[in-house]
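The data blocks that follow each hold one structure.
Derivation of every value follows stated rules applied to the coordinates shown; laboratory data play no part. Values in this document were obtained by computation on a predicted structure and should not be read as measured data. Cβ atoms are built from the backbone, for glycine too; each structure is taken alone.
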Structure 1
Amino acid sequence: MKGDVREIQAGRKLPGVNLREVWQYRYLLFLFVRRDFVAVYKQTILGPLWFFIKPIFTTLIFTFVFGKVGQFSPQGKPIFLYYLAGIILWQYFADCLRETSQTFTTNKNIFGKVYFPRLIMPFSIVISSLLKLGVQLLLFVMVYIITIYSGMTVKINSTLFLLPLLIVLMAGMGTGFGLLVNSLTTKYRDLKFLLDFGVQLLMYITPGIIMSYSAFTETMPKYAWAFKYNPMGPVIETFKHGAIDAGTFSWPMIAYSFAFTLLILVAGIMVFRKTEQNFIDTV
């Protein structure tokens, strides 16, 4: 009796995303999510507390350097809460970008031995980073409550309901950029060093992290265009507008971020699927 034989071949054309196949391997996806989320701080003394410690210390540094020394603090807004909101959202975008950009190099041993849809790896990074974001948003809520009880006025508006959309935009942008860089680092390893510098630099020129877009344009009007067309700017600004009534909100700018995200994500997936056909020969 003949057994069921399945032949797996690399296509000659750019394949699309086979979501049905990804769903068939969902158990593996959840396994990678657990690995990415648990293993990071598994052998550390403080463990999951690092999810809180890192954004708190970063916010303290930003509050002192930019808020106190640089005098970039938002007028009438809780300065610590202002910087914490931007740092938490930016960290999610940066995690998706950095981790996705190393998919081929960090998992080459697995890829070379076992077949499964390679897109499961970046999908698992997005989900595990999302769990981390959820924990840090809980920290934001705790600081929010403490701020209110300390007597400071904080306003919420309906823009906050766009948070799920903002998370999708951050995940899409981070994953798209990460997949593009990931495909290039299979040949050019130096890019991973440039990536860390680039992400750090991009953070400082993103409206809503250090100061709002309006403050950027007032301080450096000559370079206002660079801040205006930063696709992460509307995401950070919209969240702060909804959570603490700071920053600006604009539907056209959100639409711009959405279009940019869609473009970079599609491009990243296409290049990733093309590279996965022969990356094992170059890593």
Structure 2
Amino acid sequence: MTETTRHPLRGAVADSAKAKDVPDTPQTRAPAYRLAFTDQDFMGRDALRPVRLQLELLKPEMELDAHGITSTIVLFGGARIPAPVDKDKARTKTLADLSHFYEEAREFARLMTLKSMETGGQENVIVTGGGPGVMEAGNRGAVDAGGQSIGLNIVLPFEQAPNEYVTPELCFNFHYFAIRKMHFLMRARAICVFPGGFGTMDETFEALTLIQTGRMSRIPFLLFGRAFWEKIINWDALADAGTISAEDLDLFRFVETADEAMHVIDNWETAPARDDVPGR
């Protein structure tokens, strides 16, 4: 690792390497002697959680800054949705029927990446969760266009390898779901949500809540597949019940295809800031 400092003091990386060369004694073998920031047992303590949260926020932020990434286009969607060529292996008929959204996600990411590359490839960069299904399709579409894309993985007890299409230098791994979701939204210029499960729902409703309550600017928010979303969620019932305002249904749009999504984003009208926050 190359270390650069803005001061004349010896750097942490240099001392980390030097600490490995100390004489082998009972004192140097003791856990207490380890440098604090290289001691994984120490860093994993409950009391260090605030430090780990800060580090998990800082590392991707600094890396994205170093690569000049100024804005992103977020793709949320299910890990279980197969590519059309694999739909016969799907667990259910519904998943097989949803396989066309893999291709729509791939095509949307391709079109958006081509547009991004017209201005240097650092604005409107595709970001996904870095896994399979819709996430793979998004990163794959960026590769189809010859561009870069971001993957925000998280440590799970199953299928943990990032998909092969994420740009390696922009592939991150998280422990905290909350910090990961912050990184999805901090640079977002648009949010595109494809059919998915609990994780997709969680990401969708957190983002909608932030926009509804004025904690995040209103940006294009697209739900791919009206039939799926209206079967899963009775949006109108929420408004009829008064638990959200009728105006909250204008925070998002339904789309079916990549071309339609590009058109909606290009013609999105940003609503004026709302002083009220009904529906909380």
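Of note:
- Parent structure of the calculated result 1.6, given that distance in nm of label points 7 Å out along Cα→Cβ at positions 87 and 135 is the read-out and 1, 2 the choices: 1
- Of the structures 1, 2, the one that 0.20 was derived from, the read-out being FRET efficiency 1/(1 + (r/R0)^6) of positions 175 and 247 (r between Cβ atoms, R0 = 30 Å, to 0.05): 2
- Structure responsible for 16, with relative contact order in percent (Cα under 8 Å, 6 or more apart) calculated and labels 1, 2 on offer: 2
- Label whose coordinates, when helix-only ellipticity at 222 nm (-39500 (n - 2.57) for each DSSP H run of 4 or more, over all residues; to 500) is calculated, return -12000 (choices 1, 2): 2
- When distance in nm of label points 7 Å out along Cα→Cβ at positions 55 and 111 is calculated for each of structures 1, 2, structure 2 gives the greatest result.
- Among 1, 2, structure where distance in nm of label points 7 Å out along Cα→Cβ at positions 127 and 231 as derived comes to 3.1: 2
- Comparison across structures 1, 2 (criterion: Rg/Rh (Cα atoms, Kirkwood Rh)) gives the highest value for 2.
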